[in-house]
Structures are given as structure tokens and as C-alpha cells.
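Scrolling down, you'll hit the structures one after another.
What follows draws every value from the coordinates through simple rules; no lab data is involved. Please read all numbers here as calculations on a predicted model, not as lab measurements. Cβ atoms are built from the backbone, for glycine too; each structure is taken alone.
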Structure 1
Amino acid sequence: MKILYGICGEGRGHASRSRILIHYLRQHGHEVRIIAGGKAYTILSKDFDSVLQIESPKVFYKGNQVRIIFTLLHTLFQTISRTPVSFLKIRHLLKKLQPDLLITDAEPIGYFAARLSKIKRISIDNPSALLYRRCPKKIRDYPAWLFLFFALKLSLFGADKHIIYDFFDEQINDPRVLFIKPLIQFGIRRQQSTSGKHIFVYQTSPSFTVLFNSLRRFNETFIIYGFNKERTDGNLIYKRFNEDEFYHDISAAKAVIVNGGFTVISEALYLKKPIFSVPIRHQFEQLFNAQCIERMGVGISQRTFSEEDLGDFLSRLDIFSENLQKYDAGDQDNILARIEQEIQIVLNEKK
């Protein structure tokens with residue numbers, strides 16, 4: 001089977017989980033070609049040959065919120081000036097490869113090109129959960145929710161199958177939709193989870209520096225990733241991203257402080273770590289993920305960071321740890337086998 005696999009370049013999560021599935025599919029005899037941009041291209045080109053580099057949307061941050069206007073203007077400029085080039089590169093690859101199927105993890109350009117070529121398409125991601133799950137919203141959340149909802153609807157219109165990574169994997173009455181537990185990096189799976197003395201901090205926005213002054217006031221050691229620096233400042237230990245160190249530090253932490261990114265929350269759940277989540281403002285997917293944490297009773301979600309909330313979280317670690325024992329991360333081999341089975345079902349269906 002020949003598969004073209006498109007991966008969103010924003011953040012590390014899309015590339016991390018796609019890497020697991022691509023390795024699995026190749027090991028089972030499938031030919032997989034990859035198209036990716038941004039961070040996904042940087043990550044995947046180290047592991048795989050012949051990754052086609054394309055443009056990928058970029059999100060800009062200020063503090064702990066998305067710079068909406070700047071991000072939209074950049075996306076508009078990118079769409080006008082660079083997306084056509086990426087589209088033509090993908091069309092050329094489609095003609096050369098003649099794939100049986102396109103898989104997309106939130107990558108819209110390859111999906112659109114495959115749709116025009118009448119190639120079967122499967123979406124495998126986590127944001128699509130917003131199309132099918134209910135999420136409590138305040139009035140101020142509606143612009144971000146509507147933007148994401150219609151972006152997903154438009155970019156994935158006509159998909160033959162939606163396979164959605166989800167913390168609950170509760171199924172709905174739609175044969176085109178399958179919820180599955182998240183794929184977890186082998187580097188995380190091989191760790192021995194222990195409850196150490198430090199708190200693991202990972203932030204998506206490198207400009208959310210006001211957090212530091214508050215953390216200094218706690219009698220705790222914080223190991224911090226996401227700010228691209230390597231130094232120690234009192235009880236704050238900053239580290240540049242290194243995969244092995246990252247996996248070790250999160251697995252040995254007694255708790256984690258994160259935004260609302262799906263992948264790092266999945267890893268924390270797998271390792272049974274209590275989670276303090278401050279989702280990035282105007283990024284509705286993160287708010288949805290953070291609400292799932294509270295629904296499971298494994299941590300706290302707050303829209304803004306406060307020392308009082310963090311203190312409350314730290315005082316309840318035993319309760320969260322007890323609830324974490326109820327979380328079932330699923331069998332990773334079974335998850336991968338189920339995805340391959342669904343791919344085969346889609347290929348066998350008549351258009």
C-alpha cells in the first residue's frame with residue numbers, strides 16, 4: 001500500500017505521534033511518503049528520508065495568549081504567497097507516487113490536493129474531537145471556537161474516515177468516526193514513572209515569563225522547558241529541549257504544569273502525573289483538553305495563573321494521584337493495529 005502522510009507543523013505533538021504510526025506502517029510493509037512543514041519537518045526529516053517540505057501555519061504568542069490579528073495576517077500572507085508553491089509540489093508528488101491513500105494530521109494543503117485527485121482520505125488527529133464532543137463555553141470563547149470549528153469543517157470536508165485521538169475513546173453513532181486513545185512515544189513508554197521531588201513545567205509560549213516570579217515563591221524545585229535556555233536560577237532549573245532529558249524529567253516529576261497541549265497532557269496521563277493546566281488564551285482546543293483534565297479529576301485547569309490556585313493544586317496531589325490510577329491509556333500495539341485495520345477498511349470500500 002502506498003500512503004502519502006501530511007503532518008501539521010505547529011508544535012511537536014503532530015509530528016511526535018505521526019512518527020510512531022509511520023514507523024509502524026513501514027514495518028508492516030507499507031510505503032509511506034511524508035509532507036510536512038515547520039517543526040514537524042525539522043523533527044521528521046531527522047528520522048525519515050525524502051520528507052517533502054511545505055509551508056505550514058504558524059501561531060504567534062504574547063504572554064499566555066495567541067496574537068490573533070498577527071497570526072491571521074501571517075496566515076493570509078502565507079496563503080497568498082507560499083501555499084500555491086506547496087500545493088504544486090504536492091500535486092507533482094501525487095502524480096509521481098500514485099498513492100492509494102492520504103492520511104492527514106491537521107495538514108490541509110495535502111488534503112485538498114488529494115481531494116482534487118480523488119484519492120481516499122483519512123484524518124487522524126485530535127482537534128477533530130471538537131466536531132463531535134460537547135464542550136462548555138463562555139460567551140468570550142465563541143469566536144475562538146467558531147474559528148476552529150469551521151476551519152476543521154472546511155479543511156477536512158469529505159474525509160472517508162475520522163480517527164480521533166481522545167482521552168475517553170467513548171464512541172458515537174457515526175461509522176465514519178472512531179475515537180482511540182493517544183499514541184505515546186516509545187521514549188515515554190520505556191520510562192519508569194516515579195514521584196520525585198521536582199515539578200515539571202512545559203510551556204508552549206516562550207513569552208509567558210511572568211510565571212517565573214510566582215514559581216520562585218514556592219518551596220519547590222521546578223524543571224522548566226519551552227524557553228530555550230539552559231541555566232539555574234534559585235529553585236528554577238531551565239533546560240533546552242532534549243528528548244531523553246525531557247522524558248526523564250517528566251517521568252520523575254511529582255506533578256506537571258503545562259498549557260493545554262494534547263500530547264504533553266497525554267504523556268502526563270500515561271505516567272500518572274497530576275496536571276496543573278493553564279491553557280493558552282484564544283486557543284480553544286487547549287481549553288477543551290484542559291476541561292478533560294478536570295472531568296477526570298486528575299488535576300486543575302485555570303484560565304489564568306495564580307499562586308493561590310497552584311498552592312491549592314499542590315495540596316491535593318494525593319487525590320489527583322488516586323484518580324489517575326483509574327485512567328486507562330490503552331494498549332499501544334492494539335491501537336496501532338486498529339488504525340491499520342481501519343485504513344484497510346477504507347481502501348476496500350468503493351467510492
Structure 2
Amino acid sequence: MDNLTHACLGLGVYGTYIAATGHPIGGAVASAACAAAVIGAEAPDVDILARLFGDSVTYLYQHRQWSHSLPFWFAYSFIIGGALSFWAGGHTLLLVTLAFAGVLTHIASDMLTTYGTKALWPITGKRFRGDSLFVGEPIFVVLALIGIVLYRRGLPLPGFVFPLDAIALFYTLWRVLLHQYLLRRLRLELPRLVGQTAADTCRIRVTPMLLPIPQAHKYVIVNHHRYWFGSFTLGGRPVPEAEVESDTAPAVAFALQNSRVGRAMAWFTPMLVARLEQEGQLTIVRLADAGVRYFDTLLFSAAIDLAATEDGSYVLVHEGLRAQSMHVRRSILGGWKRLGRRMRLTIASPKGYRSGR
């Protein structure tokens with residue numbers, strides 16, 4: 001989830017603490033308490049350093065891994081609370097607790113997104129993906145701004161903080177329940193969409209867009225190397241939009257095993273689709289996460305250029321990775337534009353990709 005949303009969730013932790021305890025706003029202790037909650041809510045994204053001092057592939061390997069793991073929940077809390085206690089003149093337990101609550105909002109919200117996080121490592125290496133929240137959720141920002149405005153107008157905190165908390169919790173619960181409902185509808189419709197034989201062996205996934213309505217969700221069905229893509233009507237009925245056969249040629253296997261980008265995509269992406277293109281002497285292997293789709297474009301993608309050798313193998317020429325980004329306008333319009341119409345899917349080219357195009 002984006003950092004602005006995480007910061008607003010941390011601010012919500014602080015506001016709830018003030019409203020529940022009646023602690024006065026102002027002074028070093030209150031300022032340190034606010035800082036502890038907000039910094040705690042941002043702390044797990046310290047893995048951004050892998051992007052600043054490395055590259056996109058290094059960042060992909062690190063993102064939401066060790067930095068979001070169970071031992072670091074406590075490490076962040078003690079470091080943040082301990083450091084701020086010098087400023088506040090004590091109150092270490094309070095500051096550590098608020099920092100820990102901020103960290104928990106970060107972990108919980110990330111676990112509900114499309115890519116999830118390995119939150120319980122080292123107990124388990126499983127990546128928890130809730131597929132319920134979008135990568136950015138403006139409602140949490142709006143609620144934080146409403147809270148600030150009402151506080152500035154002098155309203156008593158308990159009178160608006162707890163209702164805002166309730167709205168945030170209800171919205172999150174609605175998102176989770178809606179996702180489960182759409183998954184159930186998709187399972188029931190599988191024989192109609194892919195046939196009874198494929199329905200018994202396929203994997204399915206429902207991913208959210210920005211708006212919290214059925215029409216703003218996408219689905220993917222995978223059976224071996226065949227992918228079915230679609231959306232949902234406002235009533236939750238799945239409608240097919242595209243069908244793709246993922247390439248399995250030797251060039252794809254070579255790219256997945258012998259390029260950094262290919263290995264990273266195979267490791268990180270739960271549903272990977274591959275497509276081959278020939279451009280002169282180059283064989284271009286395009287990879288994409290089937291779960292990240294705006295209209296007819298798969299945006300979380302990679303491209304690997306290969307040249308054939310005399311012995312029938314390949315050598316790597318170029319490679320590039322395009323990380324997922326948030327497109328607010330596309331995400332909003334995605335619930336209506338071309339819903340249910342057949343389309344030809346495109347795999348986006350990575351930025352800065354040098355392939356002679």
C-alpha cells in the first residue's frame with residue numbers, strides 16, 4: 001500500500017489513543033506519541049532502500065519480505081519508542097506500544113493487498129495475499145483529513161474519532177467480504193466459463209481495483225498454460241473478456257532460469273503469463289503478472305531479449321522490469337470501460353527498456 005495511506009493509518013492510531021485516554025494534545029509527550037504511531041506505520045517500508053541503492057530487481061526480491069517479518073515488528077517498535085523517549089523525557093512503554101500499533105496497521109493493510117507480505121516469517125515463509133484492498137485506498141486519507149478538520153474546529157475527539165474509526169473498519173470489512181463473495185460467484189460459474197473438465201483443476205484469483213464495488217474487480221482463471229481473464233457486473237456476475245495461452249517454448253524456460261528479471265518474476269508473481277515475439281535476430285520474451293490488469297494491459301511486466309546461438313541455445317542481450325504502479329484514473333474507469341467485451345491483451349514494456357525499439 002502507498003506511504004500516504006500508511007501515514008494516515010498511523011495518524012488514526014494516535015487519534016484513537018488521544019480520544020480513548022483523554023491525553024492532552026500538545027507538548028513533547030503528545031508530539032512523540034504522534035511521531036511513534038506514524039513512523040511505526042511507515043517503518044516496514046524501510047526496504048525502499050533496496051530501490052534507492054540497488055535496482056528494481058533487487059527491490060522486488062526484498063519488498064515485503066524481511067522488513068515486514070515478525071521479528072521486525074518488535075524491532076521497529078523498540079527502536080522508534082526508545083529513540084523518541086529521549087525527546088519525550090521517558091514514557092518508553094507508551095511510545096513503544098504506539099509504534100507497535102502503527103506497525104500492525106502497516107502489516108495488516110499490506111496483507112490485504114494483491115501482493116501481500118511474508119508477515120509471519122520465520123514461523124512460515126508463506127506470503128499472505130488478501131486480494132481485498134487496492135494498492136492505494138483514498139478513503140483512509142479522506143477520513144484522516146476529516147478528522148484533522150473537525151479537530152481544528154474544536155469538536156470533542158471522542159465525538160468524531162470513534163465514528164471515523166468505525167467507518168474505516170466497516171470499509172475494510174466490506175472489501176474483504178466483497179472479495180470472498182466474488183470468489184464464491186466465480187467458483188460457481190467455472191463450468192460455464194471454462195468447461196467442466198478445466199473447472200475441476202484450475203486456479204482462480206479475484207483482484208481489486210480502486211472502487212469498492214463488484215464491477216471494479218478483475219478475475220483470472222488458470223488451467224495449466226491457459227489463462228481466462230474477465231470482470232464482474234455490478235451484481236457480481238463474472239463476464240469473460242480475454243483468453244490467452246501462455247508460451248512454453250525453450251526461450252521462455254531459458255529466460256526464467258538465466259536472467260535476473262526472469263528469476264525475479266517467477267519467484268514473486270503468483271500467476272505468470274509469457275508471450276514470445278520475434279524481432280529480427282532477437283527473440284523477445286515478455287512476462288507479466290496476470291493479476292495486475294488495467295483494461296487490456298498487463299502492467300506488472302518484464303521483457304528479456306535473447307539471441308540464438310549456433311548450438312541452439314540462447315544468450316541474454318537485454319532485460320527490463322516494469323514494477324506495478326497505481327493509475328487512479330484507469331482504475332476508476334476500469335469498472336465501466338469495455339466491461340465484458342472481448343479484448344486482446346497487451347503486456348506493457350518496461351520503462352528504460354533498451355531493445356532497439
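Ranked by distance in nm of label points 7 Å out along Cα→Cβ at positions 251 and 267, structures 1, 2 are led by 2, which has the greatest value.
Among the shown structures 1, 2, from which was the value 0.90 of FRET efficiency 1/(1 + (r/R0)^6) of positions 163 and 259 (r between Cβ atoms, R0 = 35 Å, to 0.05) calculated?
Only one of 1, 2 returns 0.90 for FRET efficiency 1/(1 + (r/R0)^6) of positions 163 and 259 (r between Cβ atoms, R0 = 35 Å, to 0.05), namely 1.
Can you say which of 1, 2 returns 2, 10, 16, 15, 15, 13, 11, 7, 5, 3, 2, 1, 0 when P(r) over Cα pairs in 5 Å bins from 0, in percent, for residues 115-242 alone is computed? Checking each candidate, the match is 2. Here helix-only ellipticity at 222 nm (-39500 (n - 2.57) for each DSSP H run of 4 or more, over all residues; to 500) was derived from just one of the structures 1, 2, and that gives -12500; the source is 1. Work out which structure the value 2.5 belongs to, where distance in nm of label points 7 Å out along Cα→Cβ at positions 11 and 179 was derived from one of 1, 2. Label of the originating structure: 2.
In this comparison of 1, 2, the computed figure 11.9 for mean count of other Cβ atoms within 10 Å over residues 171-178 is attributed to 1. Between structures 1, 2, the greatest calculated value of mean projected area of the Cα convex hull in nm² is seen in 2.
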